[in-house]
Structure I
Amino acid sequence: MQRRLEALEEREFDLLVIGAGIFGASAAWDASLRGLSVAVIDQGDFCSATSAHSYKLIHGGLRYLQHGDVYRVRQSAAARRTFLRIAPHLARPLPIVVPTYGYGKKGKPLLRLATAIYDVVTFDRNRGIVDPARRVPGSRTLSRREVLDAYPGLPSHGLTGAVMFYDGQMYNPPRLALAFLRSAAGAGAVVANYVSALRFLGPGPDDRVAGVEARDELGSASLRIRAKVVLNAAGPYAEGLLRRALGQPLEPPTPWSRDAWFIVRRPLVQGERALALPAASRDPEAILSRGERHLFLVPWHGHTLVGVWHKVHHGPPDAYQVSKAELEAFIGEINAACPALGLSLDDVAQCTAGLIPFGDNQADAPNLKFAHRSRLVDHARERGLEGLVTLIGVRYTTGPCEAAEAVDLICRKLGRELAPSRSQVTQLDGGEIDDIEALVDSAERQHQALPAQAVRALVHNHGAAYPRVLAGLGDRPELGKTLGSSPVIAAEVVHAVREEMALTMADVAFRRTDLATAGDPGEAALRECAAVMAGECGWDQARTGEELERVRAQLPGAREPQLDRAAALALA
């Protein structure tokens, strides 16, 4: 996958996708599979904004039963099935334990009934999933003793046991989106990061958008990218583009929530099960509610993800913050739900946030409404402007499903009778795997000179394509060395630069590898990464220092909570 900007101007494309988060990447893959000529651009790196800061859960839709929204339950379960089927190296089932108290609405019988209904509604949740380890089991109950043995610090007064159901979890959200983009590129799509859409070409006398005028953010060159249809999938930046280019935003405007969570660099729960704890807020739209919403302690790469907290956001998409006071309040809420945790600011390795579409809420409302549907807007219907479609997604989970619906619309607009979508059943690049654990075991046996942890991470990030990363080790065995104490080997950095369009050190540290996905990997690892990139990219000492400083700016000192975000996000 090479960055060839001249290829963006060589022809007229059937479809130009603006935005390379999970919705844009999924649309590019779906359209490419159907035979459309596709181009994809993003103003930053691929999957560097909202999709990069996902809580890493693949929601199966259980919560939507509370709203009586069976459509969304089915859609979410289908999307979860898609990830487990086409990218088994980057997605896995995640058991979630919900403790039960008493015998009323927070008791075991009611919750067990809900999960039993959920199991029936999602009866086809494992259709087409080959790997047994990627099949989603049905829900079940746990006894009081089982819960206390697994979570001895959990409040025990009134505890009757728990119900365990399954969602899904991503290994690495940016790499999952990148797998869609690599697959699209393999099918002929032209993709480029750091290219901003400035304005639309046209509309002319026929009221049709004919592409975009764009700018190379790294070289300042101007580009004219022609396309029969433009899909605006820029997430929280989508409406800003419409405002700049057309002078009008969407009506009504999309409400946004700043969703925040943090990482603790040690296990807070045993094993691979996530634990649900009561939050301080409620869901005001739930038809049948157990009371408070839930916060989750989620195991991930030996660390724990803690969240999520929602806050109505008004203003530009780069203007939100997580203050120290807010983070302290988050920690206090978790400690109130489970005092034995005893968390403090010193435990927080990294605090992360992103913007997602939300419900219609007052800025100071304590109990917030969530958005129920993504927005798919045909601007020919909305304002008589042909050739332009906007897709603003609600959840990372539903990206493949809703992208396929957007491509259905685009095909109709093109007057093309193309084959139905196959993107939800066709393995992504690296996803041709029947048994992920067998692949990991085989890789560890073949590459015993490498640390087992590094091999496991390599296989999970690249799947069946991992040998491509190791192809140069024969001539350059030094590329098998890990960076500092991280599980990342130098060969991954070289591969990211040569084959995955990594143009900055931040691209590698936060999105192509596991180097800084959980916080500061240490100065030695950062310097070694910078040295490898400098050799590959021809950076001089000054440029190498600048790249290091940009990464360090997103990794504050060890005594401060670290805020990982490509755009400006800092402790206020």
Structure II
Amino acid sequence: MNQEDICQELNQIAIHELQQLEQSLPGDPISCFVLFTEMNRVSDYYGIGTNYNLDNKRVVTQTVDIMKMGWNLAASYLLKPLDLTGFPFVESTEITRRHAGGLLYKFGCHNLLKRTQDMIRAGFLLAEKNETGYVFRKSTIPDSQFPDLLEFTLLENLQTEIKASVGKTYAGWNVVNQNTIVENLSRVNNFLFHDDKTDLSAYALVDIESVMTPLIKPWNSAHGIMLSYDSTPEVDNHFLALATRLVLKWRDEAGLHPDIQLGKISSRELTSIVIIVVSLHLKHFHFASIASQKYPEILIPQSLTIWDPLDKLIQDISEFSGMNPTIVSHVFEMLVLKPIDTPFLKTNTSGFVPLLADMGNGYVLRPGSGVYINPFFFILSLLEHRNPNVRHAISSPREDWLRNDLNALFQGVRYQRVEGNIKIREGNVVVTDIDAAIYDNLTGELALFQIKWQDYFFNDVKKLRSKASNLTKNLDEWAEKVTQWIKKNGTTKLTHDLGIRVVPEKNTSIYLFGISRSLARMKGYGFRTHNENLAIANWPQFIRNRSNIGPAPRVFHTLFETLRNQEDEQVKSKPMPIEIIVSDKVMRYNDFWSSIED
């Protein structure tokens, strides 16, 4: 049986599974919301580090991932506006959680089968049919996706190491604090700056558990003993500090520039409210984690997903932050998931969960799962669904943003940095543009950069491959145009057009770099760049290599050769096989899930 025939069969199984699910769901909004709440309780419980052990039943990582895949689809059916005042309170039991978790898992299986089809068609998965069902195994293509993803962790490790080296040396650098940048930039020396603007360690409580434990108060809800607690300014500041560091990193990762305007609110206002909401989630989960050890009578699974009157939450955040209540209300309009957004949920399989969900009756649900994945991914996707024009506002400052960060890696008197984007021309015709250019006065090396900032925070295989194809094609075309222009016009005209003062006794050597903010090595999606004059890197990879190379005799030459050698890097992974049963068919995924070995 060929691969397309298997895809057609999987599609029919997925459709049948969804039809069975639809028939099993309640019809009235209140029952739907009660079930939706219970699904969130299950999802939240699996996210607080409980070893995936709920109701004395061990659940493997893959099963939890499948549940996450089903959240959006489940919400699209169950999140309906309520016409009653207050929150429909029903006790959570082992039976209700098993039922809700089972349905969430089935929704996830449906989305998994849809994604499996796309991966087979893209050549990422190979499928075989047997007597009991199907067996899926990876082709060699997806393994090449790991290196770019791993770079984010490697960069975090590097930044931790650099922070520990302040006042010392690292890879030939003198490591200094960011606040000494003015006096150091004019010196003839090699400095690596540690950016400590998000260092809020002064607000962190060393023994947070001893402070929080006395604040816990078991609460008899008349439907089981639940978690209740007081707080203090010190505890609030502790979690605000944690949330600030996380959220600013998430904001930058999602590409939301702090200076842009989004309708009635600014990015800074949105970020400020997200920080507060995330801090509330983190604080609540930490209280729950402590209570699970200290108060066995508290029903932790029932206590995780909580709710608030919307007006009161807006008022509390306004008073706490000092922000105008109208601004806070506008921010909530933007980040709160509403029942009217269900068409967006039904087609989105990326496993996003909102920080807040509108119940349609003046209350909001607070799914703690919203902090498991960068919440800005969900927010930006939701904003674009509501208004496609917002995409321009979000993307327009990104090139300048990344160019400024790039130039910051080559500060000091050794380098000349070209400001802004430069267009090279043949007469009056623009051939292409150079997004950044940096000249090394010491060696005569000139680095030319093409900058790309595409969003990859979704798992739609077709969209991912389309972006990968466009990226590699555009970078190859750019490198070819620049190379041919230089051959025809010469390096002297190039440096003149760039406004660079060439050191007369130095021969100008030119290196072309393609920088992609998130992903660059597209071999893992079936594409790659071919121009031999081009070195590519994602941004964390470029920072890491720039830092490790240090003040080398030939920085750009070394960077170019290093990145070229890393282009085909592989990361060893260990398969995590699992079998699932859908419509009486056994689906065995041999290595769809895997863990990184080294």
Structure III
Amino acid sequence: MNKKIDAITYLIVFLFLFIFLFVAINPQLIFHLQQLGFSLDGRLAKEYLQYPGGITEYFSIFLFQFTVSKFGGALIYALLITGLGFMSNFLVKSEGVKGCVVVIFLPVIFATLLVTNYGFPLFYLVVVLEMYVLFYLFKLFLELFNKSMAIGISSLVVLLFLAFYVLGGMYFFIFSVSALLYLLIFQPKKYGLSSIVTITIGLLLPLISIQQLFFITLHDAFFKVKPFNISYIPTVIAYCLIFSLPFFVVLKKVVQLIFKQFPTLKDFQVLLSVVFSIAMIVVCILSFNKTEKSKLEIDYLAYNGEWEQVLEKADQYKLTDRVTQFHINRALFHLRKLPFEMFNYNQSWGIDGLILTRQFADEMLLPSTQLFIDLSYINEAIHWGNEAISQNEYSPQIIEQLIIANFIANKPEQAQTYIDALKKFPFFKSKAYELEKKKGDIYNADYKAKRDLMPVLDFMVNRQLREKDLEYILQDRPQNRMAYEYLMAYYLLNKDLVSFYNYYSIGINFYNGKIPRIYQEALASYAYQLNVMGKEVPSINFDEKVIADFADYMTIIVDCNDNEALAKPKLSEKYKNTYWYYVHFNSLGSNK
């Protein structure tokens, strides 16, 4: 009966996890954020196989590549987490103690909590599961002592060497301590020699490996916790999962004693399983970070150029982070709405939500590379693509952008280098061949259009003053509509109406001579300021509606005696999507 309960429980846990991951989490977003591609390049394998624990990191990246598919990712994560539950339950069970099925929920809950964090690496699930499996092998090898002491000791030594190479660092230390605890708690007399061998090898093997076997430090030999290729810092919950093996070794003895003292508790296994199942569901719901998912969804849609959906999700989620603002502005440009609907959306990050490179962070590398490709600012696109690839050498998304940038720059040899690299990623091989077909097509419409807009004059790049770059691009390529609209947006967000007025007229031909509504709002403010200062007001063809709205806007402020707190609700009702309202209430810094 208990086996049936176990089997049904494992099946329920697996199905719940799969559905939760597939519907709520969407592993594609995990892949999009972490960008850990698996390459068949022999250099990658050589890099990981040359130090303890590297083979586990390599295998975890192999498994991680399946998260590029929503189904494949949900399947991999659900199998690993269910496997943790199976092994933990198996390790706790002991002779005469059956039905400890409730225990499987402890590592499952830990793992599920961790997976709700999109930055949590798959590596930790893999390495903990490997520790459980190796510990099971350790228990099997102990049986060999009954046949031959020599065979038993030899097998134990081989297993410890294998565990050190597979796990490495802190994980080998945890495994060794768990094995020692098992020997001391359950078989202190029978396996005294095994305990000595375990202690000796557990301490000496990492020390010997530093000088003789691997090029690693003393700290890495004993205490390395996270892989070299990730920036994730383990949380308290992650450490609970990592140290769960010695916990279960001790718990096994505790369960034995409890069931021996209170045998009727076995009858409540099913009830406890139901309680823990409900607890797991509640924990998943409470820990799920909907905001993080929403940000990643918009980022993923923008990466794939799904601009209509970007704006739909932005309207739905109402996010205020700078990367989302950046994607909204890109979407508005591509849909030819930037000069008309820019202030329909949150612009509280100002110019840092238009161009991200003033503030360096990993999250801005890939989007910035794409932005500069859009701008036909290809040298800068390649610069940020190389910056990104230096942070994540095996990101297929970044490699793809470098291929496109080199195509536009008419550098087929450099593009081919990245194409050959992309071919070695199993899930991106077809994309690589698709791009390769375009290599010889120098007349590709998309690439040629951008190539014709590339600036040819040299100028000094200024990461902190991006408006200067845009000004130089326009001086060289005045037909670059994106450079023009981004420069105008930059001036507006920076509340630099003098520069806006000086440059706005060079792009009016993009709109058949008619000034976009937002530009007219800014010019109305500029003309008003000039009039207040007693300066000459330039002749500008305003729409009557704009002038009427501006007069009404100013009247509301005057009627409220310049009390912005009093005027705000009245202005918001009628003018919350205008440039005037942005300057007063939604912009950074002073509103004067």
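Here are the numbers for the structure shown:
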| quantity | calculated |
| --- | --- |
| Which of I, II, III yields -0.45, -0.59, -1.06, -1.17 [log10 I(q)/I(0) by the Debye sum over Cα atoms at q = 0.06, 0.07, 0.11, 0.12 Å⁻¹, calculated] | III |
| For helix-only ellipticity at 222 nm (-39500 (n - 2.57) for each DSSP H run of 4 or more, over all residues; to 500) computed as -15500, the structure of I, II, III it came from | II |
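Quick note: the coordinates plus some simple rules give every number you see, no bench work behind them. This one's a predicted model, so the numbers in the text were calculated from it and none came from an experiment.
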